[in-house]
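Enquirer: Heads up, there are several structures right after this.
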Structure 1
Amino acid sequence: MPSAAPTTPIRVLIAGGGVAGVECLLGLHELAGDRVELTLLADGRDLHYRPLAVGEPFGGERARHYPLAAIAEGAGARLVHGRLDAVDVDEHRVRLLDGGRLSYDVLVVALGAVPFLPYGRALSFDVATPKVLSRLRTEVLRGAASHVVIALPRGPHWMLPGYELALLLARDAVPAGLSLTVATTEAAPLELLGPAVSAAVARELADAGVRVVLDTDVELGRGDPVIATLTATGETLGADVVVALPELHAPTIHGLPTTAEGFLPVDADGCVAGAPDVYAAGDCTDFPIKQGGLAAQQADLVVEHVARRAGEPITPGLLHPVLRARMLTGHRDLWLRRDLGDVEDRGTVASHALWWPPDKIAGRWLAPYLAALDDAEAGVPHEAAHGRILDAGLAPAATPVARDLDLLGDAPGRA
């Protein structure tokens with residue numbers, strides 16, 4: 001049974017303006033309505049849709065950004081610009097880096113993680129900076145970088161962008177005679193998505209002429225070109241450019257318990273262990289896989305529990321992580337899916353969308369919301385855009401939900 005509804009709205013402070021934070025904001029606005037008083041704390045002005053940035057220099061979709069002020073206003077929330085520094089769990093108050101203070105009844109920490117380059121002389125591959133990738137493409141096309149190594153360290157991080165970059169470079173630079181090697185610590189490409197996906201991605205890489213070395217780390221020596229040593233075999237490669245996917249480190253938050261690696265430990269309800277009334281979602285938590293869609297799923301769990309606390313008559317579910325990835329390949333997208341809770345799921349690969357809306361981050365509230373904004377920018381009225389989702393039978397009117405199309409035989413996008 002849900003707890004009795006509070007007589008006044010509960011004050012919910014969401015720290016973080018990324019995927020998990022905005023998913024929480026939209027979900028609580030939808031589920032709890034005026035039962036909650038929402039505040040979004042963010043150190044940036046925009047929600048950056050980073051997964052598309054890797055393809056932008058190669059003529060792909062533009063990496064989009066959405067003003068947080070408009071998102072907060074639409075959700076009836078107060079927006080505060082600042083960075084969370086410390087939490088006083090006894091006083092239910094947070095301190096910002098600039099010294100400001102904010103009080104809360106419930107705190108949701110969704111700060112993401114901090115990229116860290118593990119190799120000193122490598123070019124950091126940060127999808128938030130497509131200009132770096134654009135310069136790399138230019139160097140490859142004019143022949144100034146004909147030997148490129150893409151290094152994928154152990155992490156934690158999300159491996160997919162490294163393979164996307166390899167395929168985009170290889171298929172874009174065929175006339176330039178590019179020699180491209182991916183050195184990965186994985187036992188198989190995108191192994192988290194299962195053997196069927198790994199096999200399909202390996203074929204895609206081979207067809208594009210990309211060499212993949214598995215189970216290896218990289219050591220960089222001095223000189224020009226850079227000498228990259230593959231630790232698994234001792235092989236040395238002379239590379240004009242070494243591009244490394246950054247590892248993700250935990251953000252610093254004083255006053256909250258952390259794991260040895262600095263991440264926030266969360267229980268099955270999304271609560272931070274040892275911190276009453278504090279929840280967390282996304283890359284700042286100790287969930288071992290760092291990926292936007294999974295961050296949204298963690299946020300959805302938190303939304304349900306906080307909405308129930310606010311008096312919404314719902315029964316929260318359990319986190320059932322499903323990996324969904326839309327992979328850019330340079331000639332067609334691949335749609336990849338695996339239910340991490342099903343030990344027999346070997347992964348699914350398709351050349352058509354496996355979920356709706358068909359975007360790279362499948363968030364229950366975020367995906368339909370951003371799809372409607374994009375359609376409105378393109379001149380499609382919001383009602384028409386939302387109606388397409390409803391007409392397809394993919395979401396009830398009150399609850400926009402990203403749904404898997406492989407479960408809906410008559411849904412758009414089926415092969």
Structure 2
Amino acid sequence: MVIKPKVRGFICTTAHPVGCAAHVEEQIAYIQSQPRVEGTKRALIIGCSTGYGLATRIAAAFACGADTLGVCFEKPASDNRTATAGWYNTAAFEQAARKAGRFAKTVNGDAFSDEVKREVIDLIRTHMGQVDLVVYSLASPRRKHPRTGETYSSVLKTIGRPFTSKTVDVHTGKVTEVTVQPATDEEIRDTIMVMGGEDWQMWMDALEEAGVLADGATTVAYSYIGPDLTRAIYRDGTIGKAKDDLEATALRLNERLQRRGGRAFVSVNKAVVTQSSSAIPVVPLYISLLFKVMKEKGLHEDCIQQMYRLLADRLYRGGEVPVDEQGRIRLDELELRDDVQAAVMSGWERVDTDNLAQLTDIEGYRRDFLRLFGFEMDGVDYDADVNPEVPLG
């Protein structure tokens with residue numbers, strides 16, 4: 001099969017196995033170019049197949065020399081359809097990790113379910129004994145509650161009042177205004193149930209009760225705050241309410257784990273191009289402006305640079321982990337620098353369809369978006385016939 005990108009809205013419905021493998025190898029090469037980190041040796045990554053979760057797994061394995069167990073929900077190739085990008089990413093990671101002599105196993109299933117939690121616990125007992133790092137990096141639009149059977153769906157909405165601002169169609173380059181309507185109380189509750197901290201808490205409860213969580217273990221979940229520009233749609237919106245719940249969960253977990261020498265954090269990371277961020281109105285235009293500014297200032301980081309910094313300069317630096325007044329790790333400090341945000345706001349006030357290419361890094365955004373699915377990778381022949389069926393595990 002000759003595989004080309006087929007983009008529909010903020011989703012690419014195809015993925016390239018060779019390109020995805022090249023993207024994974026590129027991230028591994030970056031980690032191998034950095035100093036080794038004395039950190040985790042047995043890591044569980046919940047949400048391991050794309051973005052920050054994948055980058056954390058790569059950094060743990062190749063910077064710390066850790067054995068890793070991952071959890072994801074990806075689809076294999078079937079009929080004339082390619083597998084999902086996360087499937088190809090995971091297959092490439094497992095192959096590289098095992099070649100390097102590291103244990104690497106992945107459970108492909110619904111991470112919200114009790115069944116997957118039990119399967120993971122059994123695998124830890126059999127192959128790892130205990131885990132010393134648990135990373136929670138799930139990004140799902142829906143969650144079926146394992147106890148009640150109720151299905152919740154998250155929404156990207158404001159709270160209290162509508163919000164109107166600029167946005168961009170990344171693929172056409174047209175800048176328009178968008179109005180986001182406020183959520184109902186039920187939608188707020190449902191978004192918290194999907195994206196808040198309850199499932200993270202359930203994972204930690206299950207691991208601890210099963211005796212597979214090591215004394216002194218660290219757990220971390222990922223969040224985003226962003227600038228005032230996106231506050232109404234993000235931090236003050238439904239997603240922000242879910243992140244508030246996630247952060248409250250971190251404080252409870254930290255208090256409990258400290259009794260065994262452990263710790264729990266939320267890490268606030270910088271804005272990057274992901275499938276999730278591409279779906280949020282206003283955010284792609286903001287990221288396009290941000291990338292231009294941060295690249296010009298030599299400050300830009302992608303997922304893999306951020307996750308190496310999380311391990312090397314935060315979690316395993318020795319001594320106390322630096323946190324803000326809410327106990328959060330901040331890897332977004334460069335994004336939120338006053339000079340960076342001032343330059344972004346200057347561009348935001350002027351940007352329109354005609355000057356988009358001059359004022360933003362829209363081409364970099366488009367390239368990063370396609371790279372999520374294994375396209376736009378240097379050295380890959382996208383006219384070659386490739387087999388879309390790649391085994392996992």
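Quick note: the coordinates plus some simple rules give every number you see, no bench work behind them. Not measured: the values here are computed from a predicted model. Cβ atoms are built from the backbone, for glycine too; each structure is taken alone.
Enquirer: With relative contact order in percent (Cα under 8 Å, 6 or more apart) derived from the coordinates and found to be 22, which of 1, 2 does the value describe?
Expert: Derived from the structure labelled 2.
Enquirer: For distance in nm of label points 7 Å out along Cα→Cβ at positions 87 and 343, which of the structures 1, 2 scores highest?
Expert: 2
Enquirer: Have a look at 1, 2 and say which one yields 46, 41, 22 for Cα extents along the principal axes in Å, for residues 183-318 alone, as calculated.
Expert: 2
Enquirer: Comparing distance in nm of label points 7 Å out along Cα→Cβ at positions 7 and 351 across structures 1, 2, which is largest? Show your work: numbers first, answer last.
Expert: Values: 1: 6.5; 2: 1.5.
Once distance in nm of label points 7 Å out along Cα→Cβ at positions 7 and 351 is tallied for 1, 2, the winner is 1.
Enquirer: State the single structure among 1, 2 that was used to calculate helix-only ellipticity at 222 nm (-39500 (n - 2.57) for each DSSP H run of 4 or more, over all residues; to 500), giving -11500.
Expert: Computing helix-only ellipticity at 222 nm (-39500 (n - 2.57) for each DSSP H run of 4 or more, over all residues; to 500) on every structure in 1, 2 gives -11500 only for 2.
Enquirer: Suppose Cα extents along the principal axes in Å works out to 68, 50, 42; of 1, 2, which structure was it derived from?
Expert: Value 68, 50, 42 for Cα extents along the principal axes in Å corresponds to 1 out of 1, 2.
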